[in-house]
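A short reminder: the numbers here are calculations on the coordinates, not readings from a lab. What you see is a predicted model, and the numbers here were worked out from it, not measured in a lab. Cβ atoms are built from the backbone, for glycine too; each structure is taken alone.
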Structure 1
Amino acid sequence: MAQFRLLEKDEVAAMQPRARKEGGDRRKLIAQTYRAHLQSYEPGDWVEVNLDPDDNRDTVKARLKRAADVLGIKLAFKRTRGERLRFQIQ
């Protein structure tokens, strides 16, 4: 028959997912950074973002849109190729 045992507190603590907390902190820091950058511009400004080779273009664009939404700003993206994004602060 199967045997049961109560896990010790340190065993339970070792099973807790730490990556989520660290990942959440990293996401918050990235979001704060994007908002800080957007706050430094004024309506009508054009901005170019040069992507690092490990950046995903769609992810960066989504982060920019999300940061702009939080700040109540609209962004108008211009089509670009390569490792850059361009947009205007509306």
Structure 2
Amino acid sequence: MSSTKAGGSSKNLRDSNPKYLGTKLYAGEKARPGMVIVRQRGTKIAAGTNVNVGRDHTLFSMAEGTVSYRDVRKRRFDGRIIRKKVVDVT
């Protein structure tokens, strides 16, 4: 006789921790130096004036000012023109 109850093995009970990605400061909000504006994977949103890019593509403010977003047209290496969102602190 077995001393413990038979139990199956389950393989799908693990989950990763949340990464809390997304926009942290929206247009019109005040930013101080070092404040995170956008946490992202890849450069979906590009850095403009007074904004720098971290190792994990996080955009953060380099100066005190107001956050603003704008669209730019960018030509890719294969000739296609894409619209890219850019964040500025002015």
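General remarks:
- Structures 1, 2 were shown, and relative contact order in percent (Cα under 8 Å, 6 or more apart) at 26 was computed from 2.
- At a computed 0.05 (FRET efficiency 1/(1 + (r/R0)^6) of positions 10 and 26 (r between Cβ atoms, R0 = 25 Å, to 0.05)), which of 1, 2: 2
- For helix-only ellipticity at 222 nm (-39500 (n - 2.57) for each DSSP H run of 4 or more, over all residues; to 500) computed as 0, the structure of 1, 2 it came from: 2
- Origin of the derived value 1.00 (FRET efficiency 1/(1 + (r/R0)^6) of positions 50 and 82 (r between Cβ atoms, R0 = 25 Å, to 0.05); candidates 1, 2): 1
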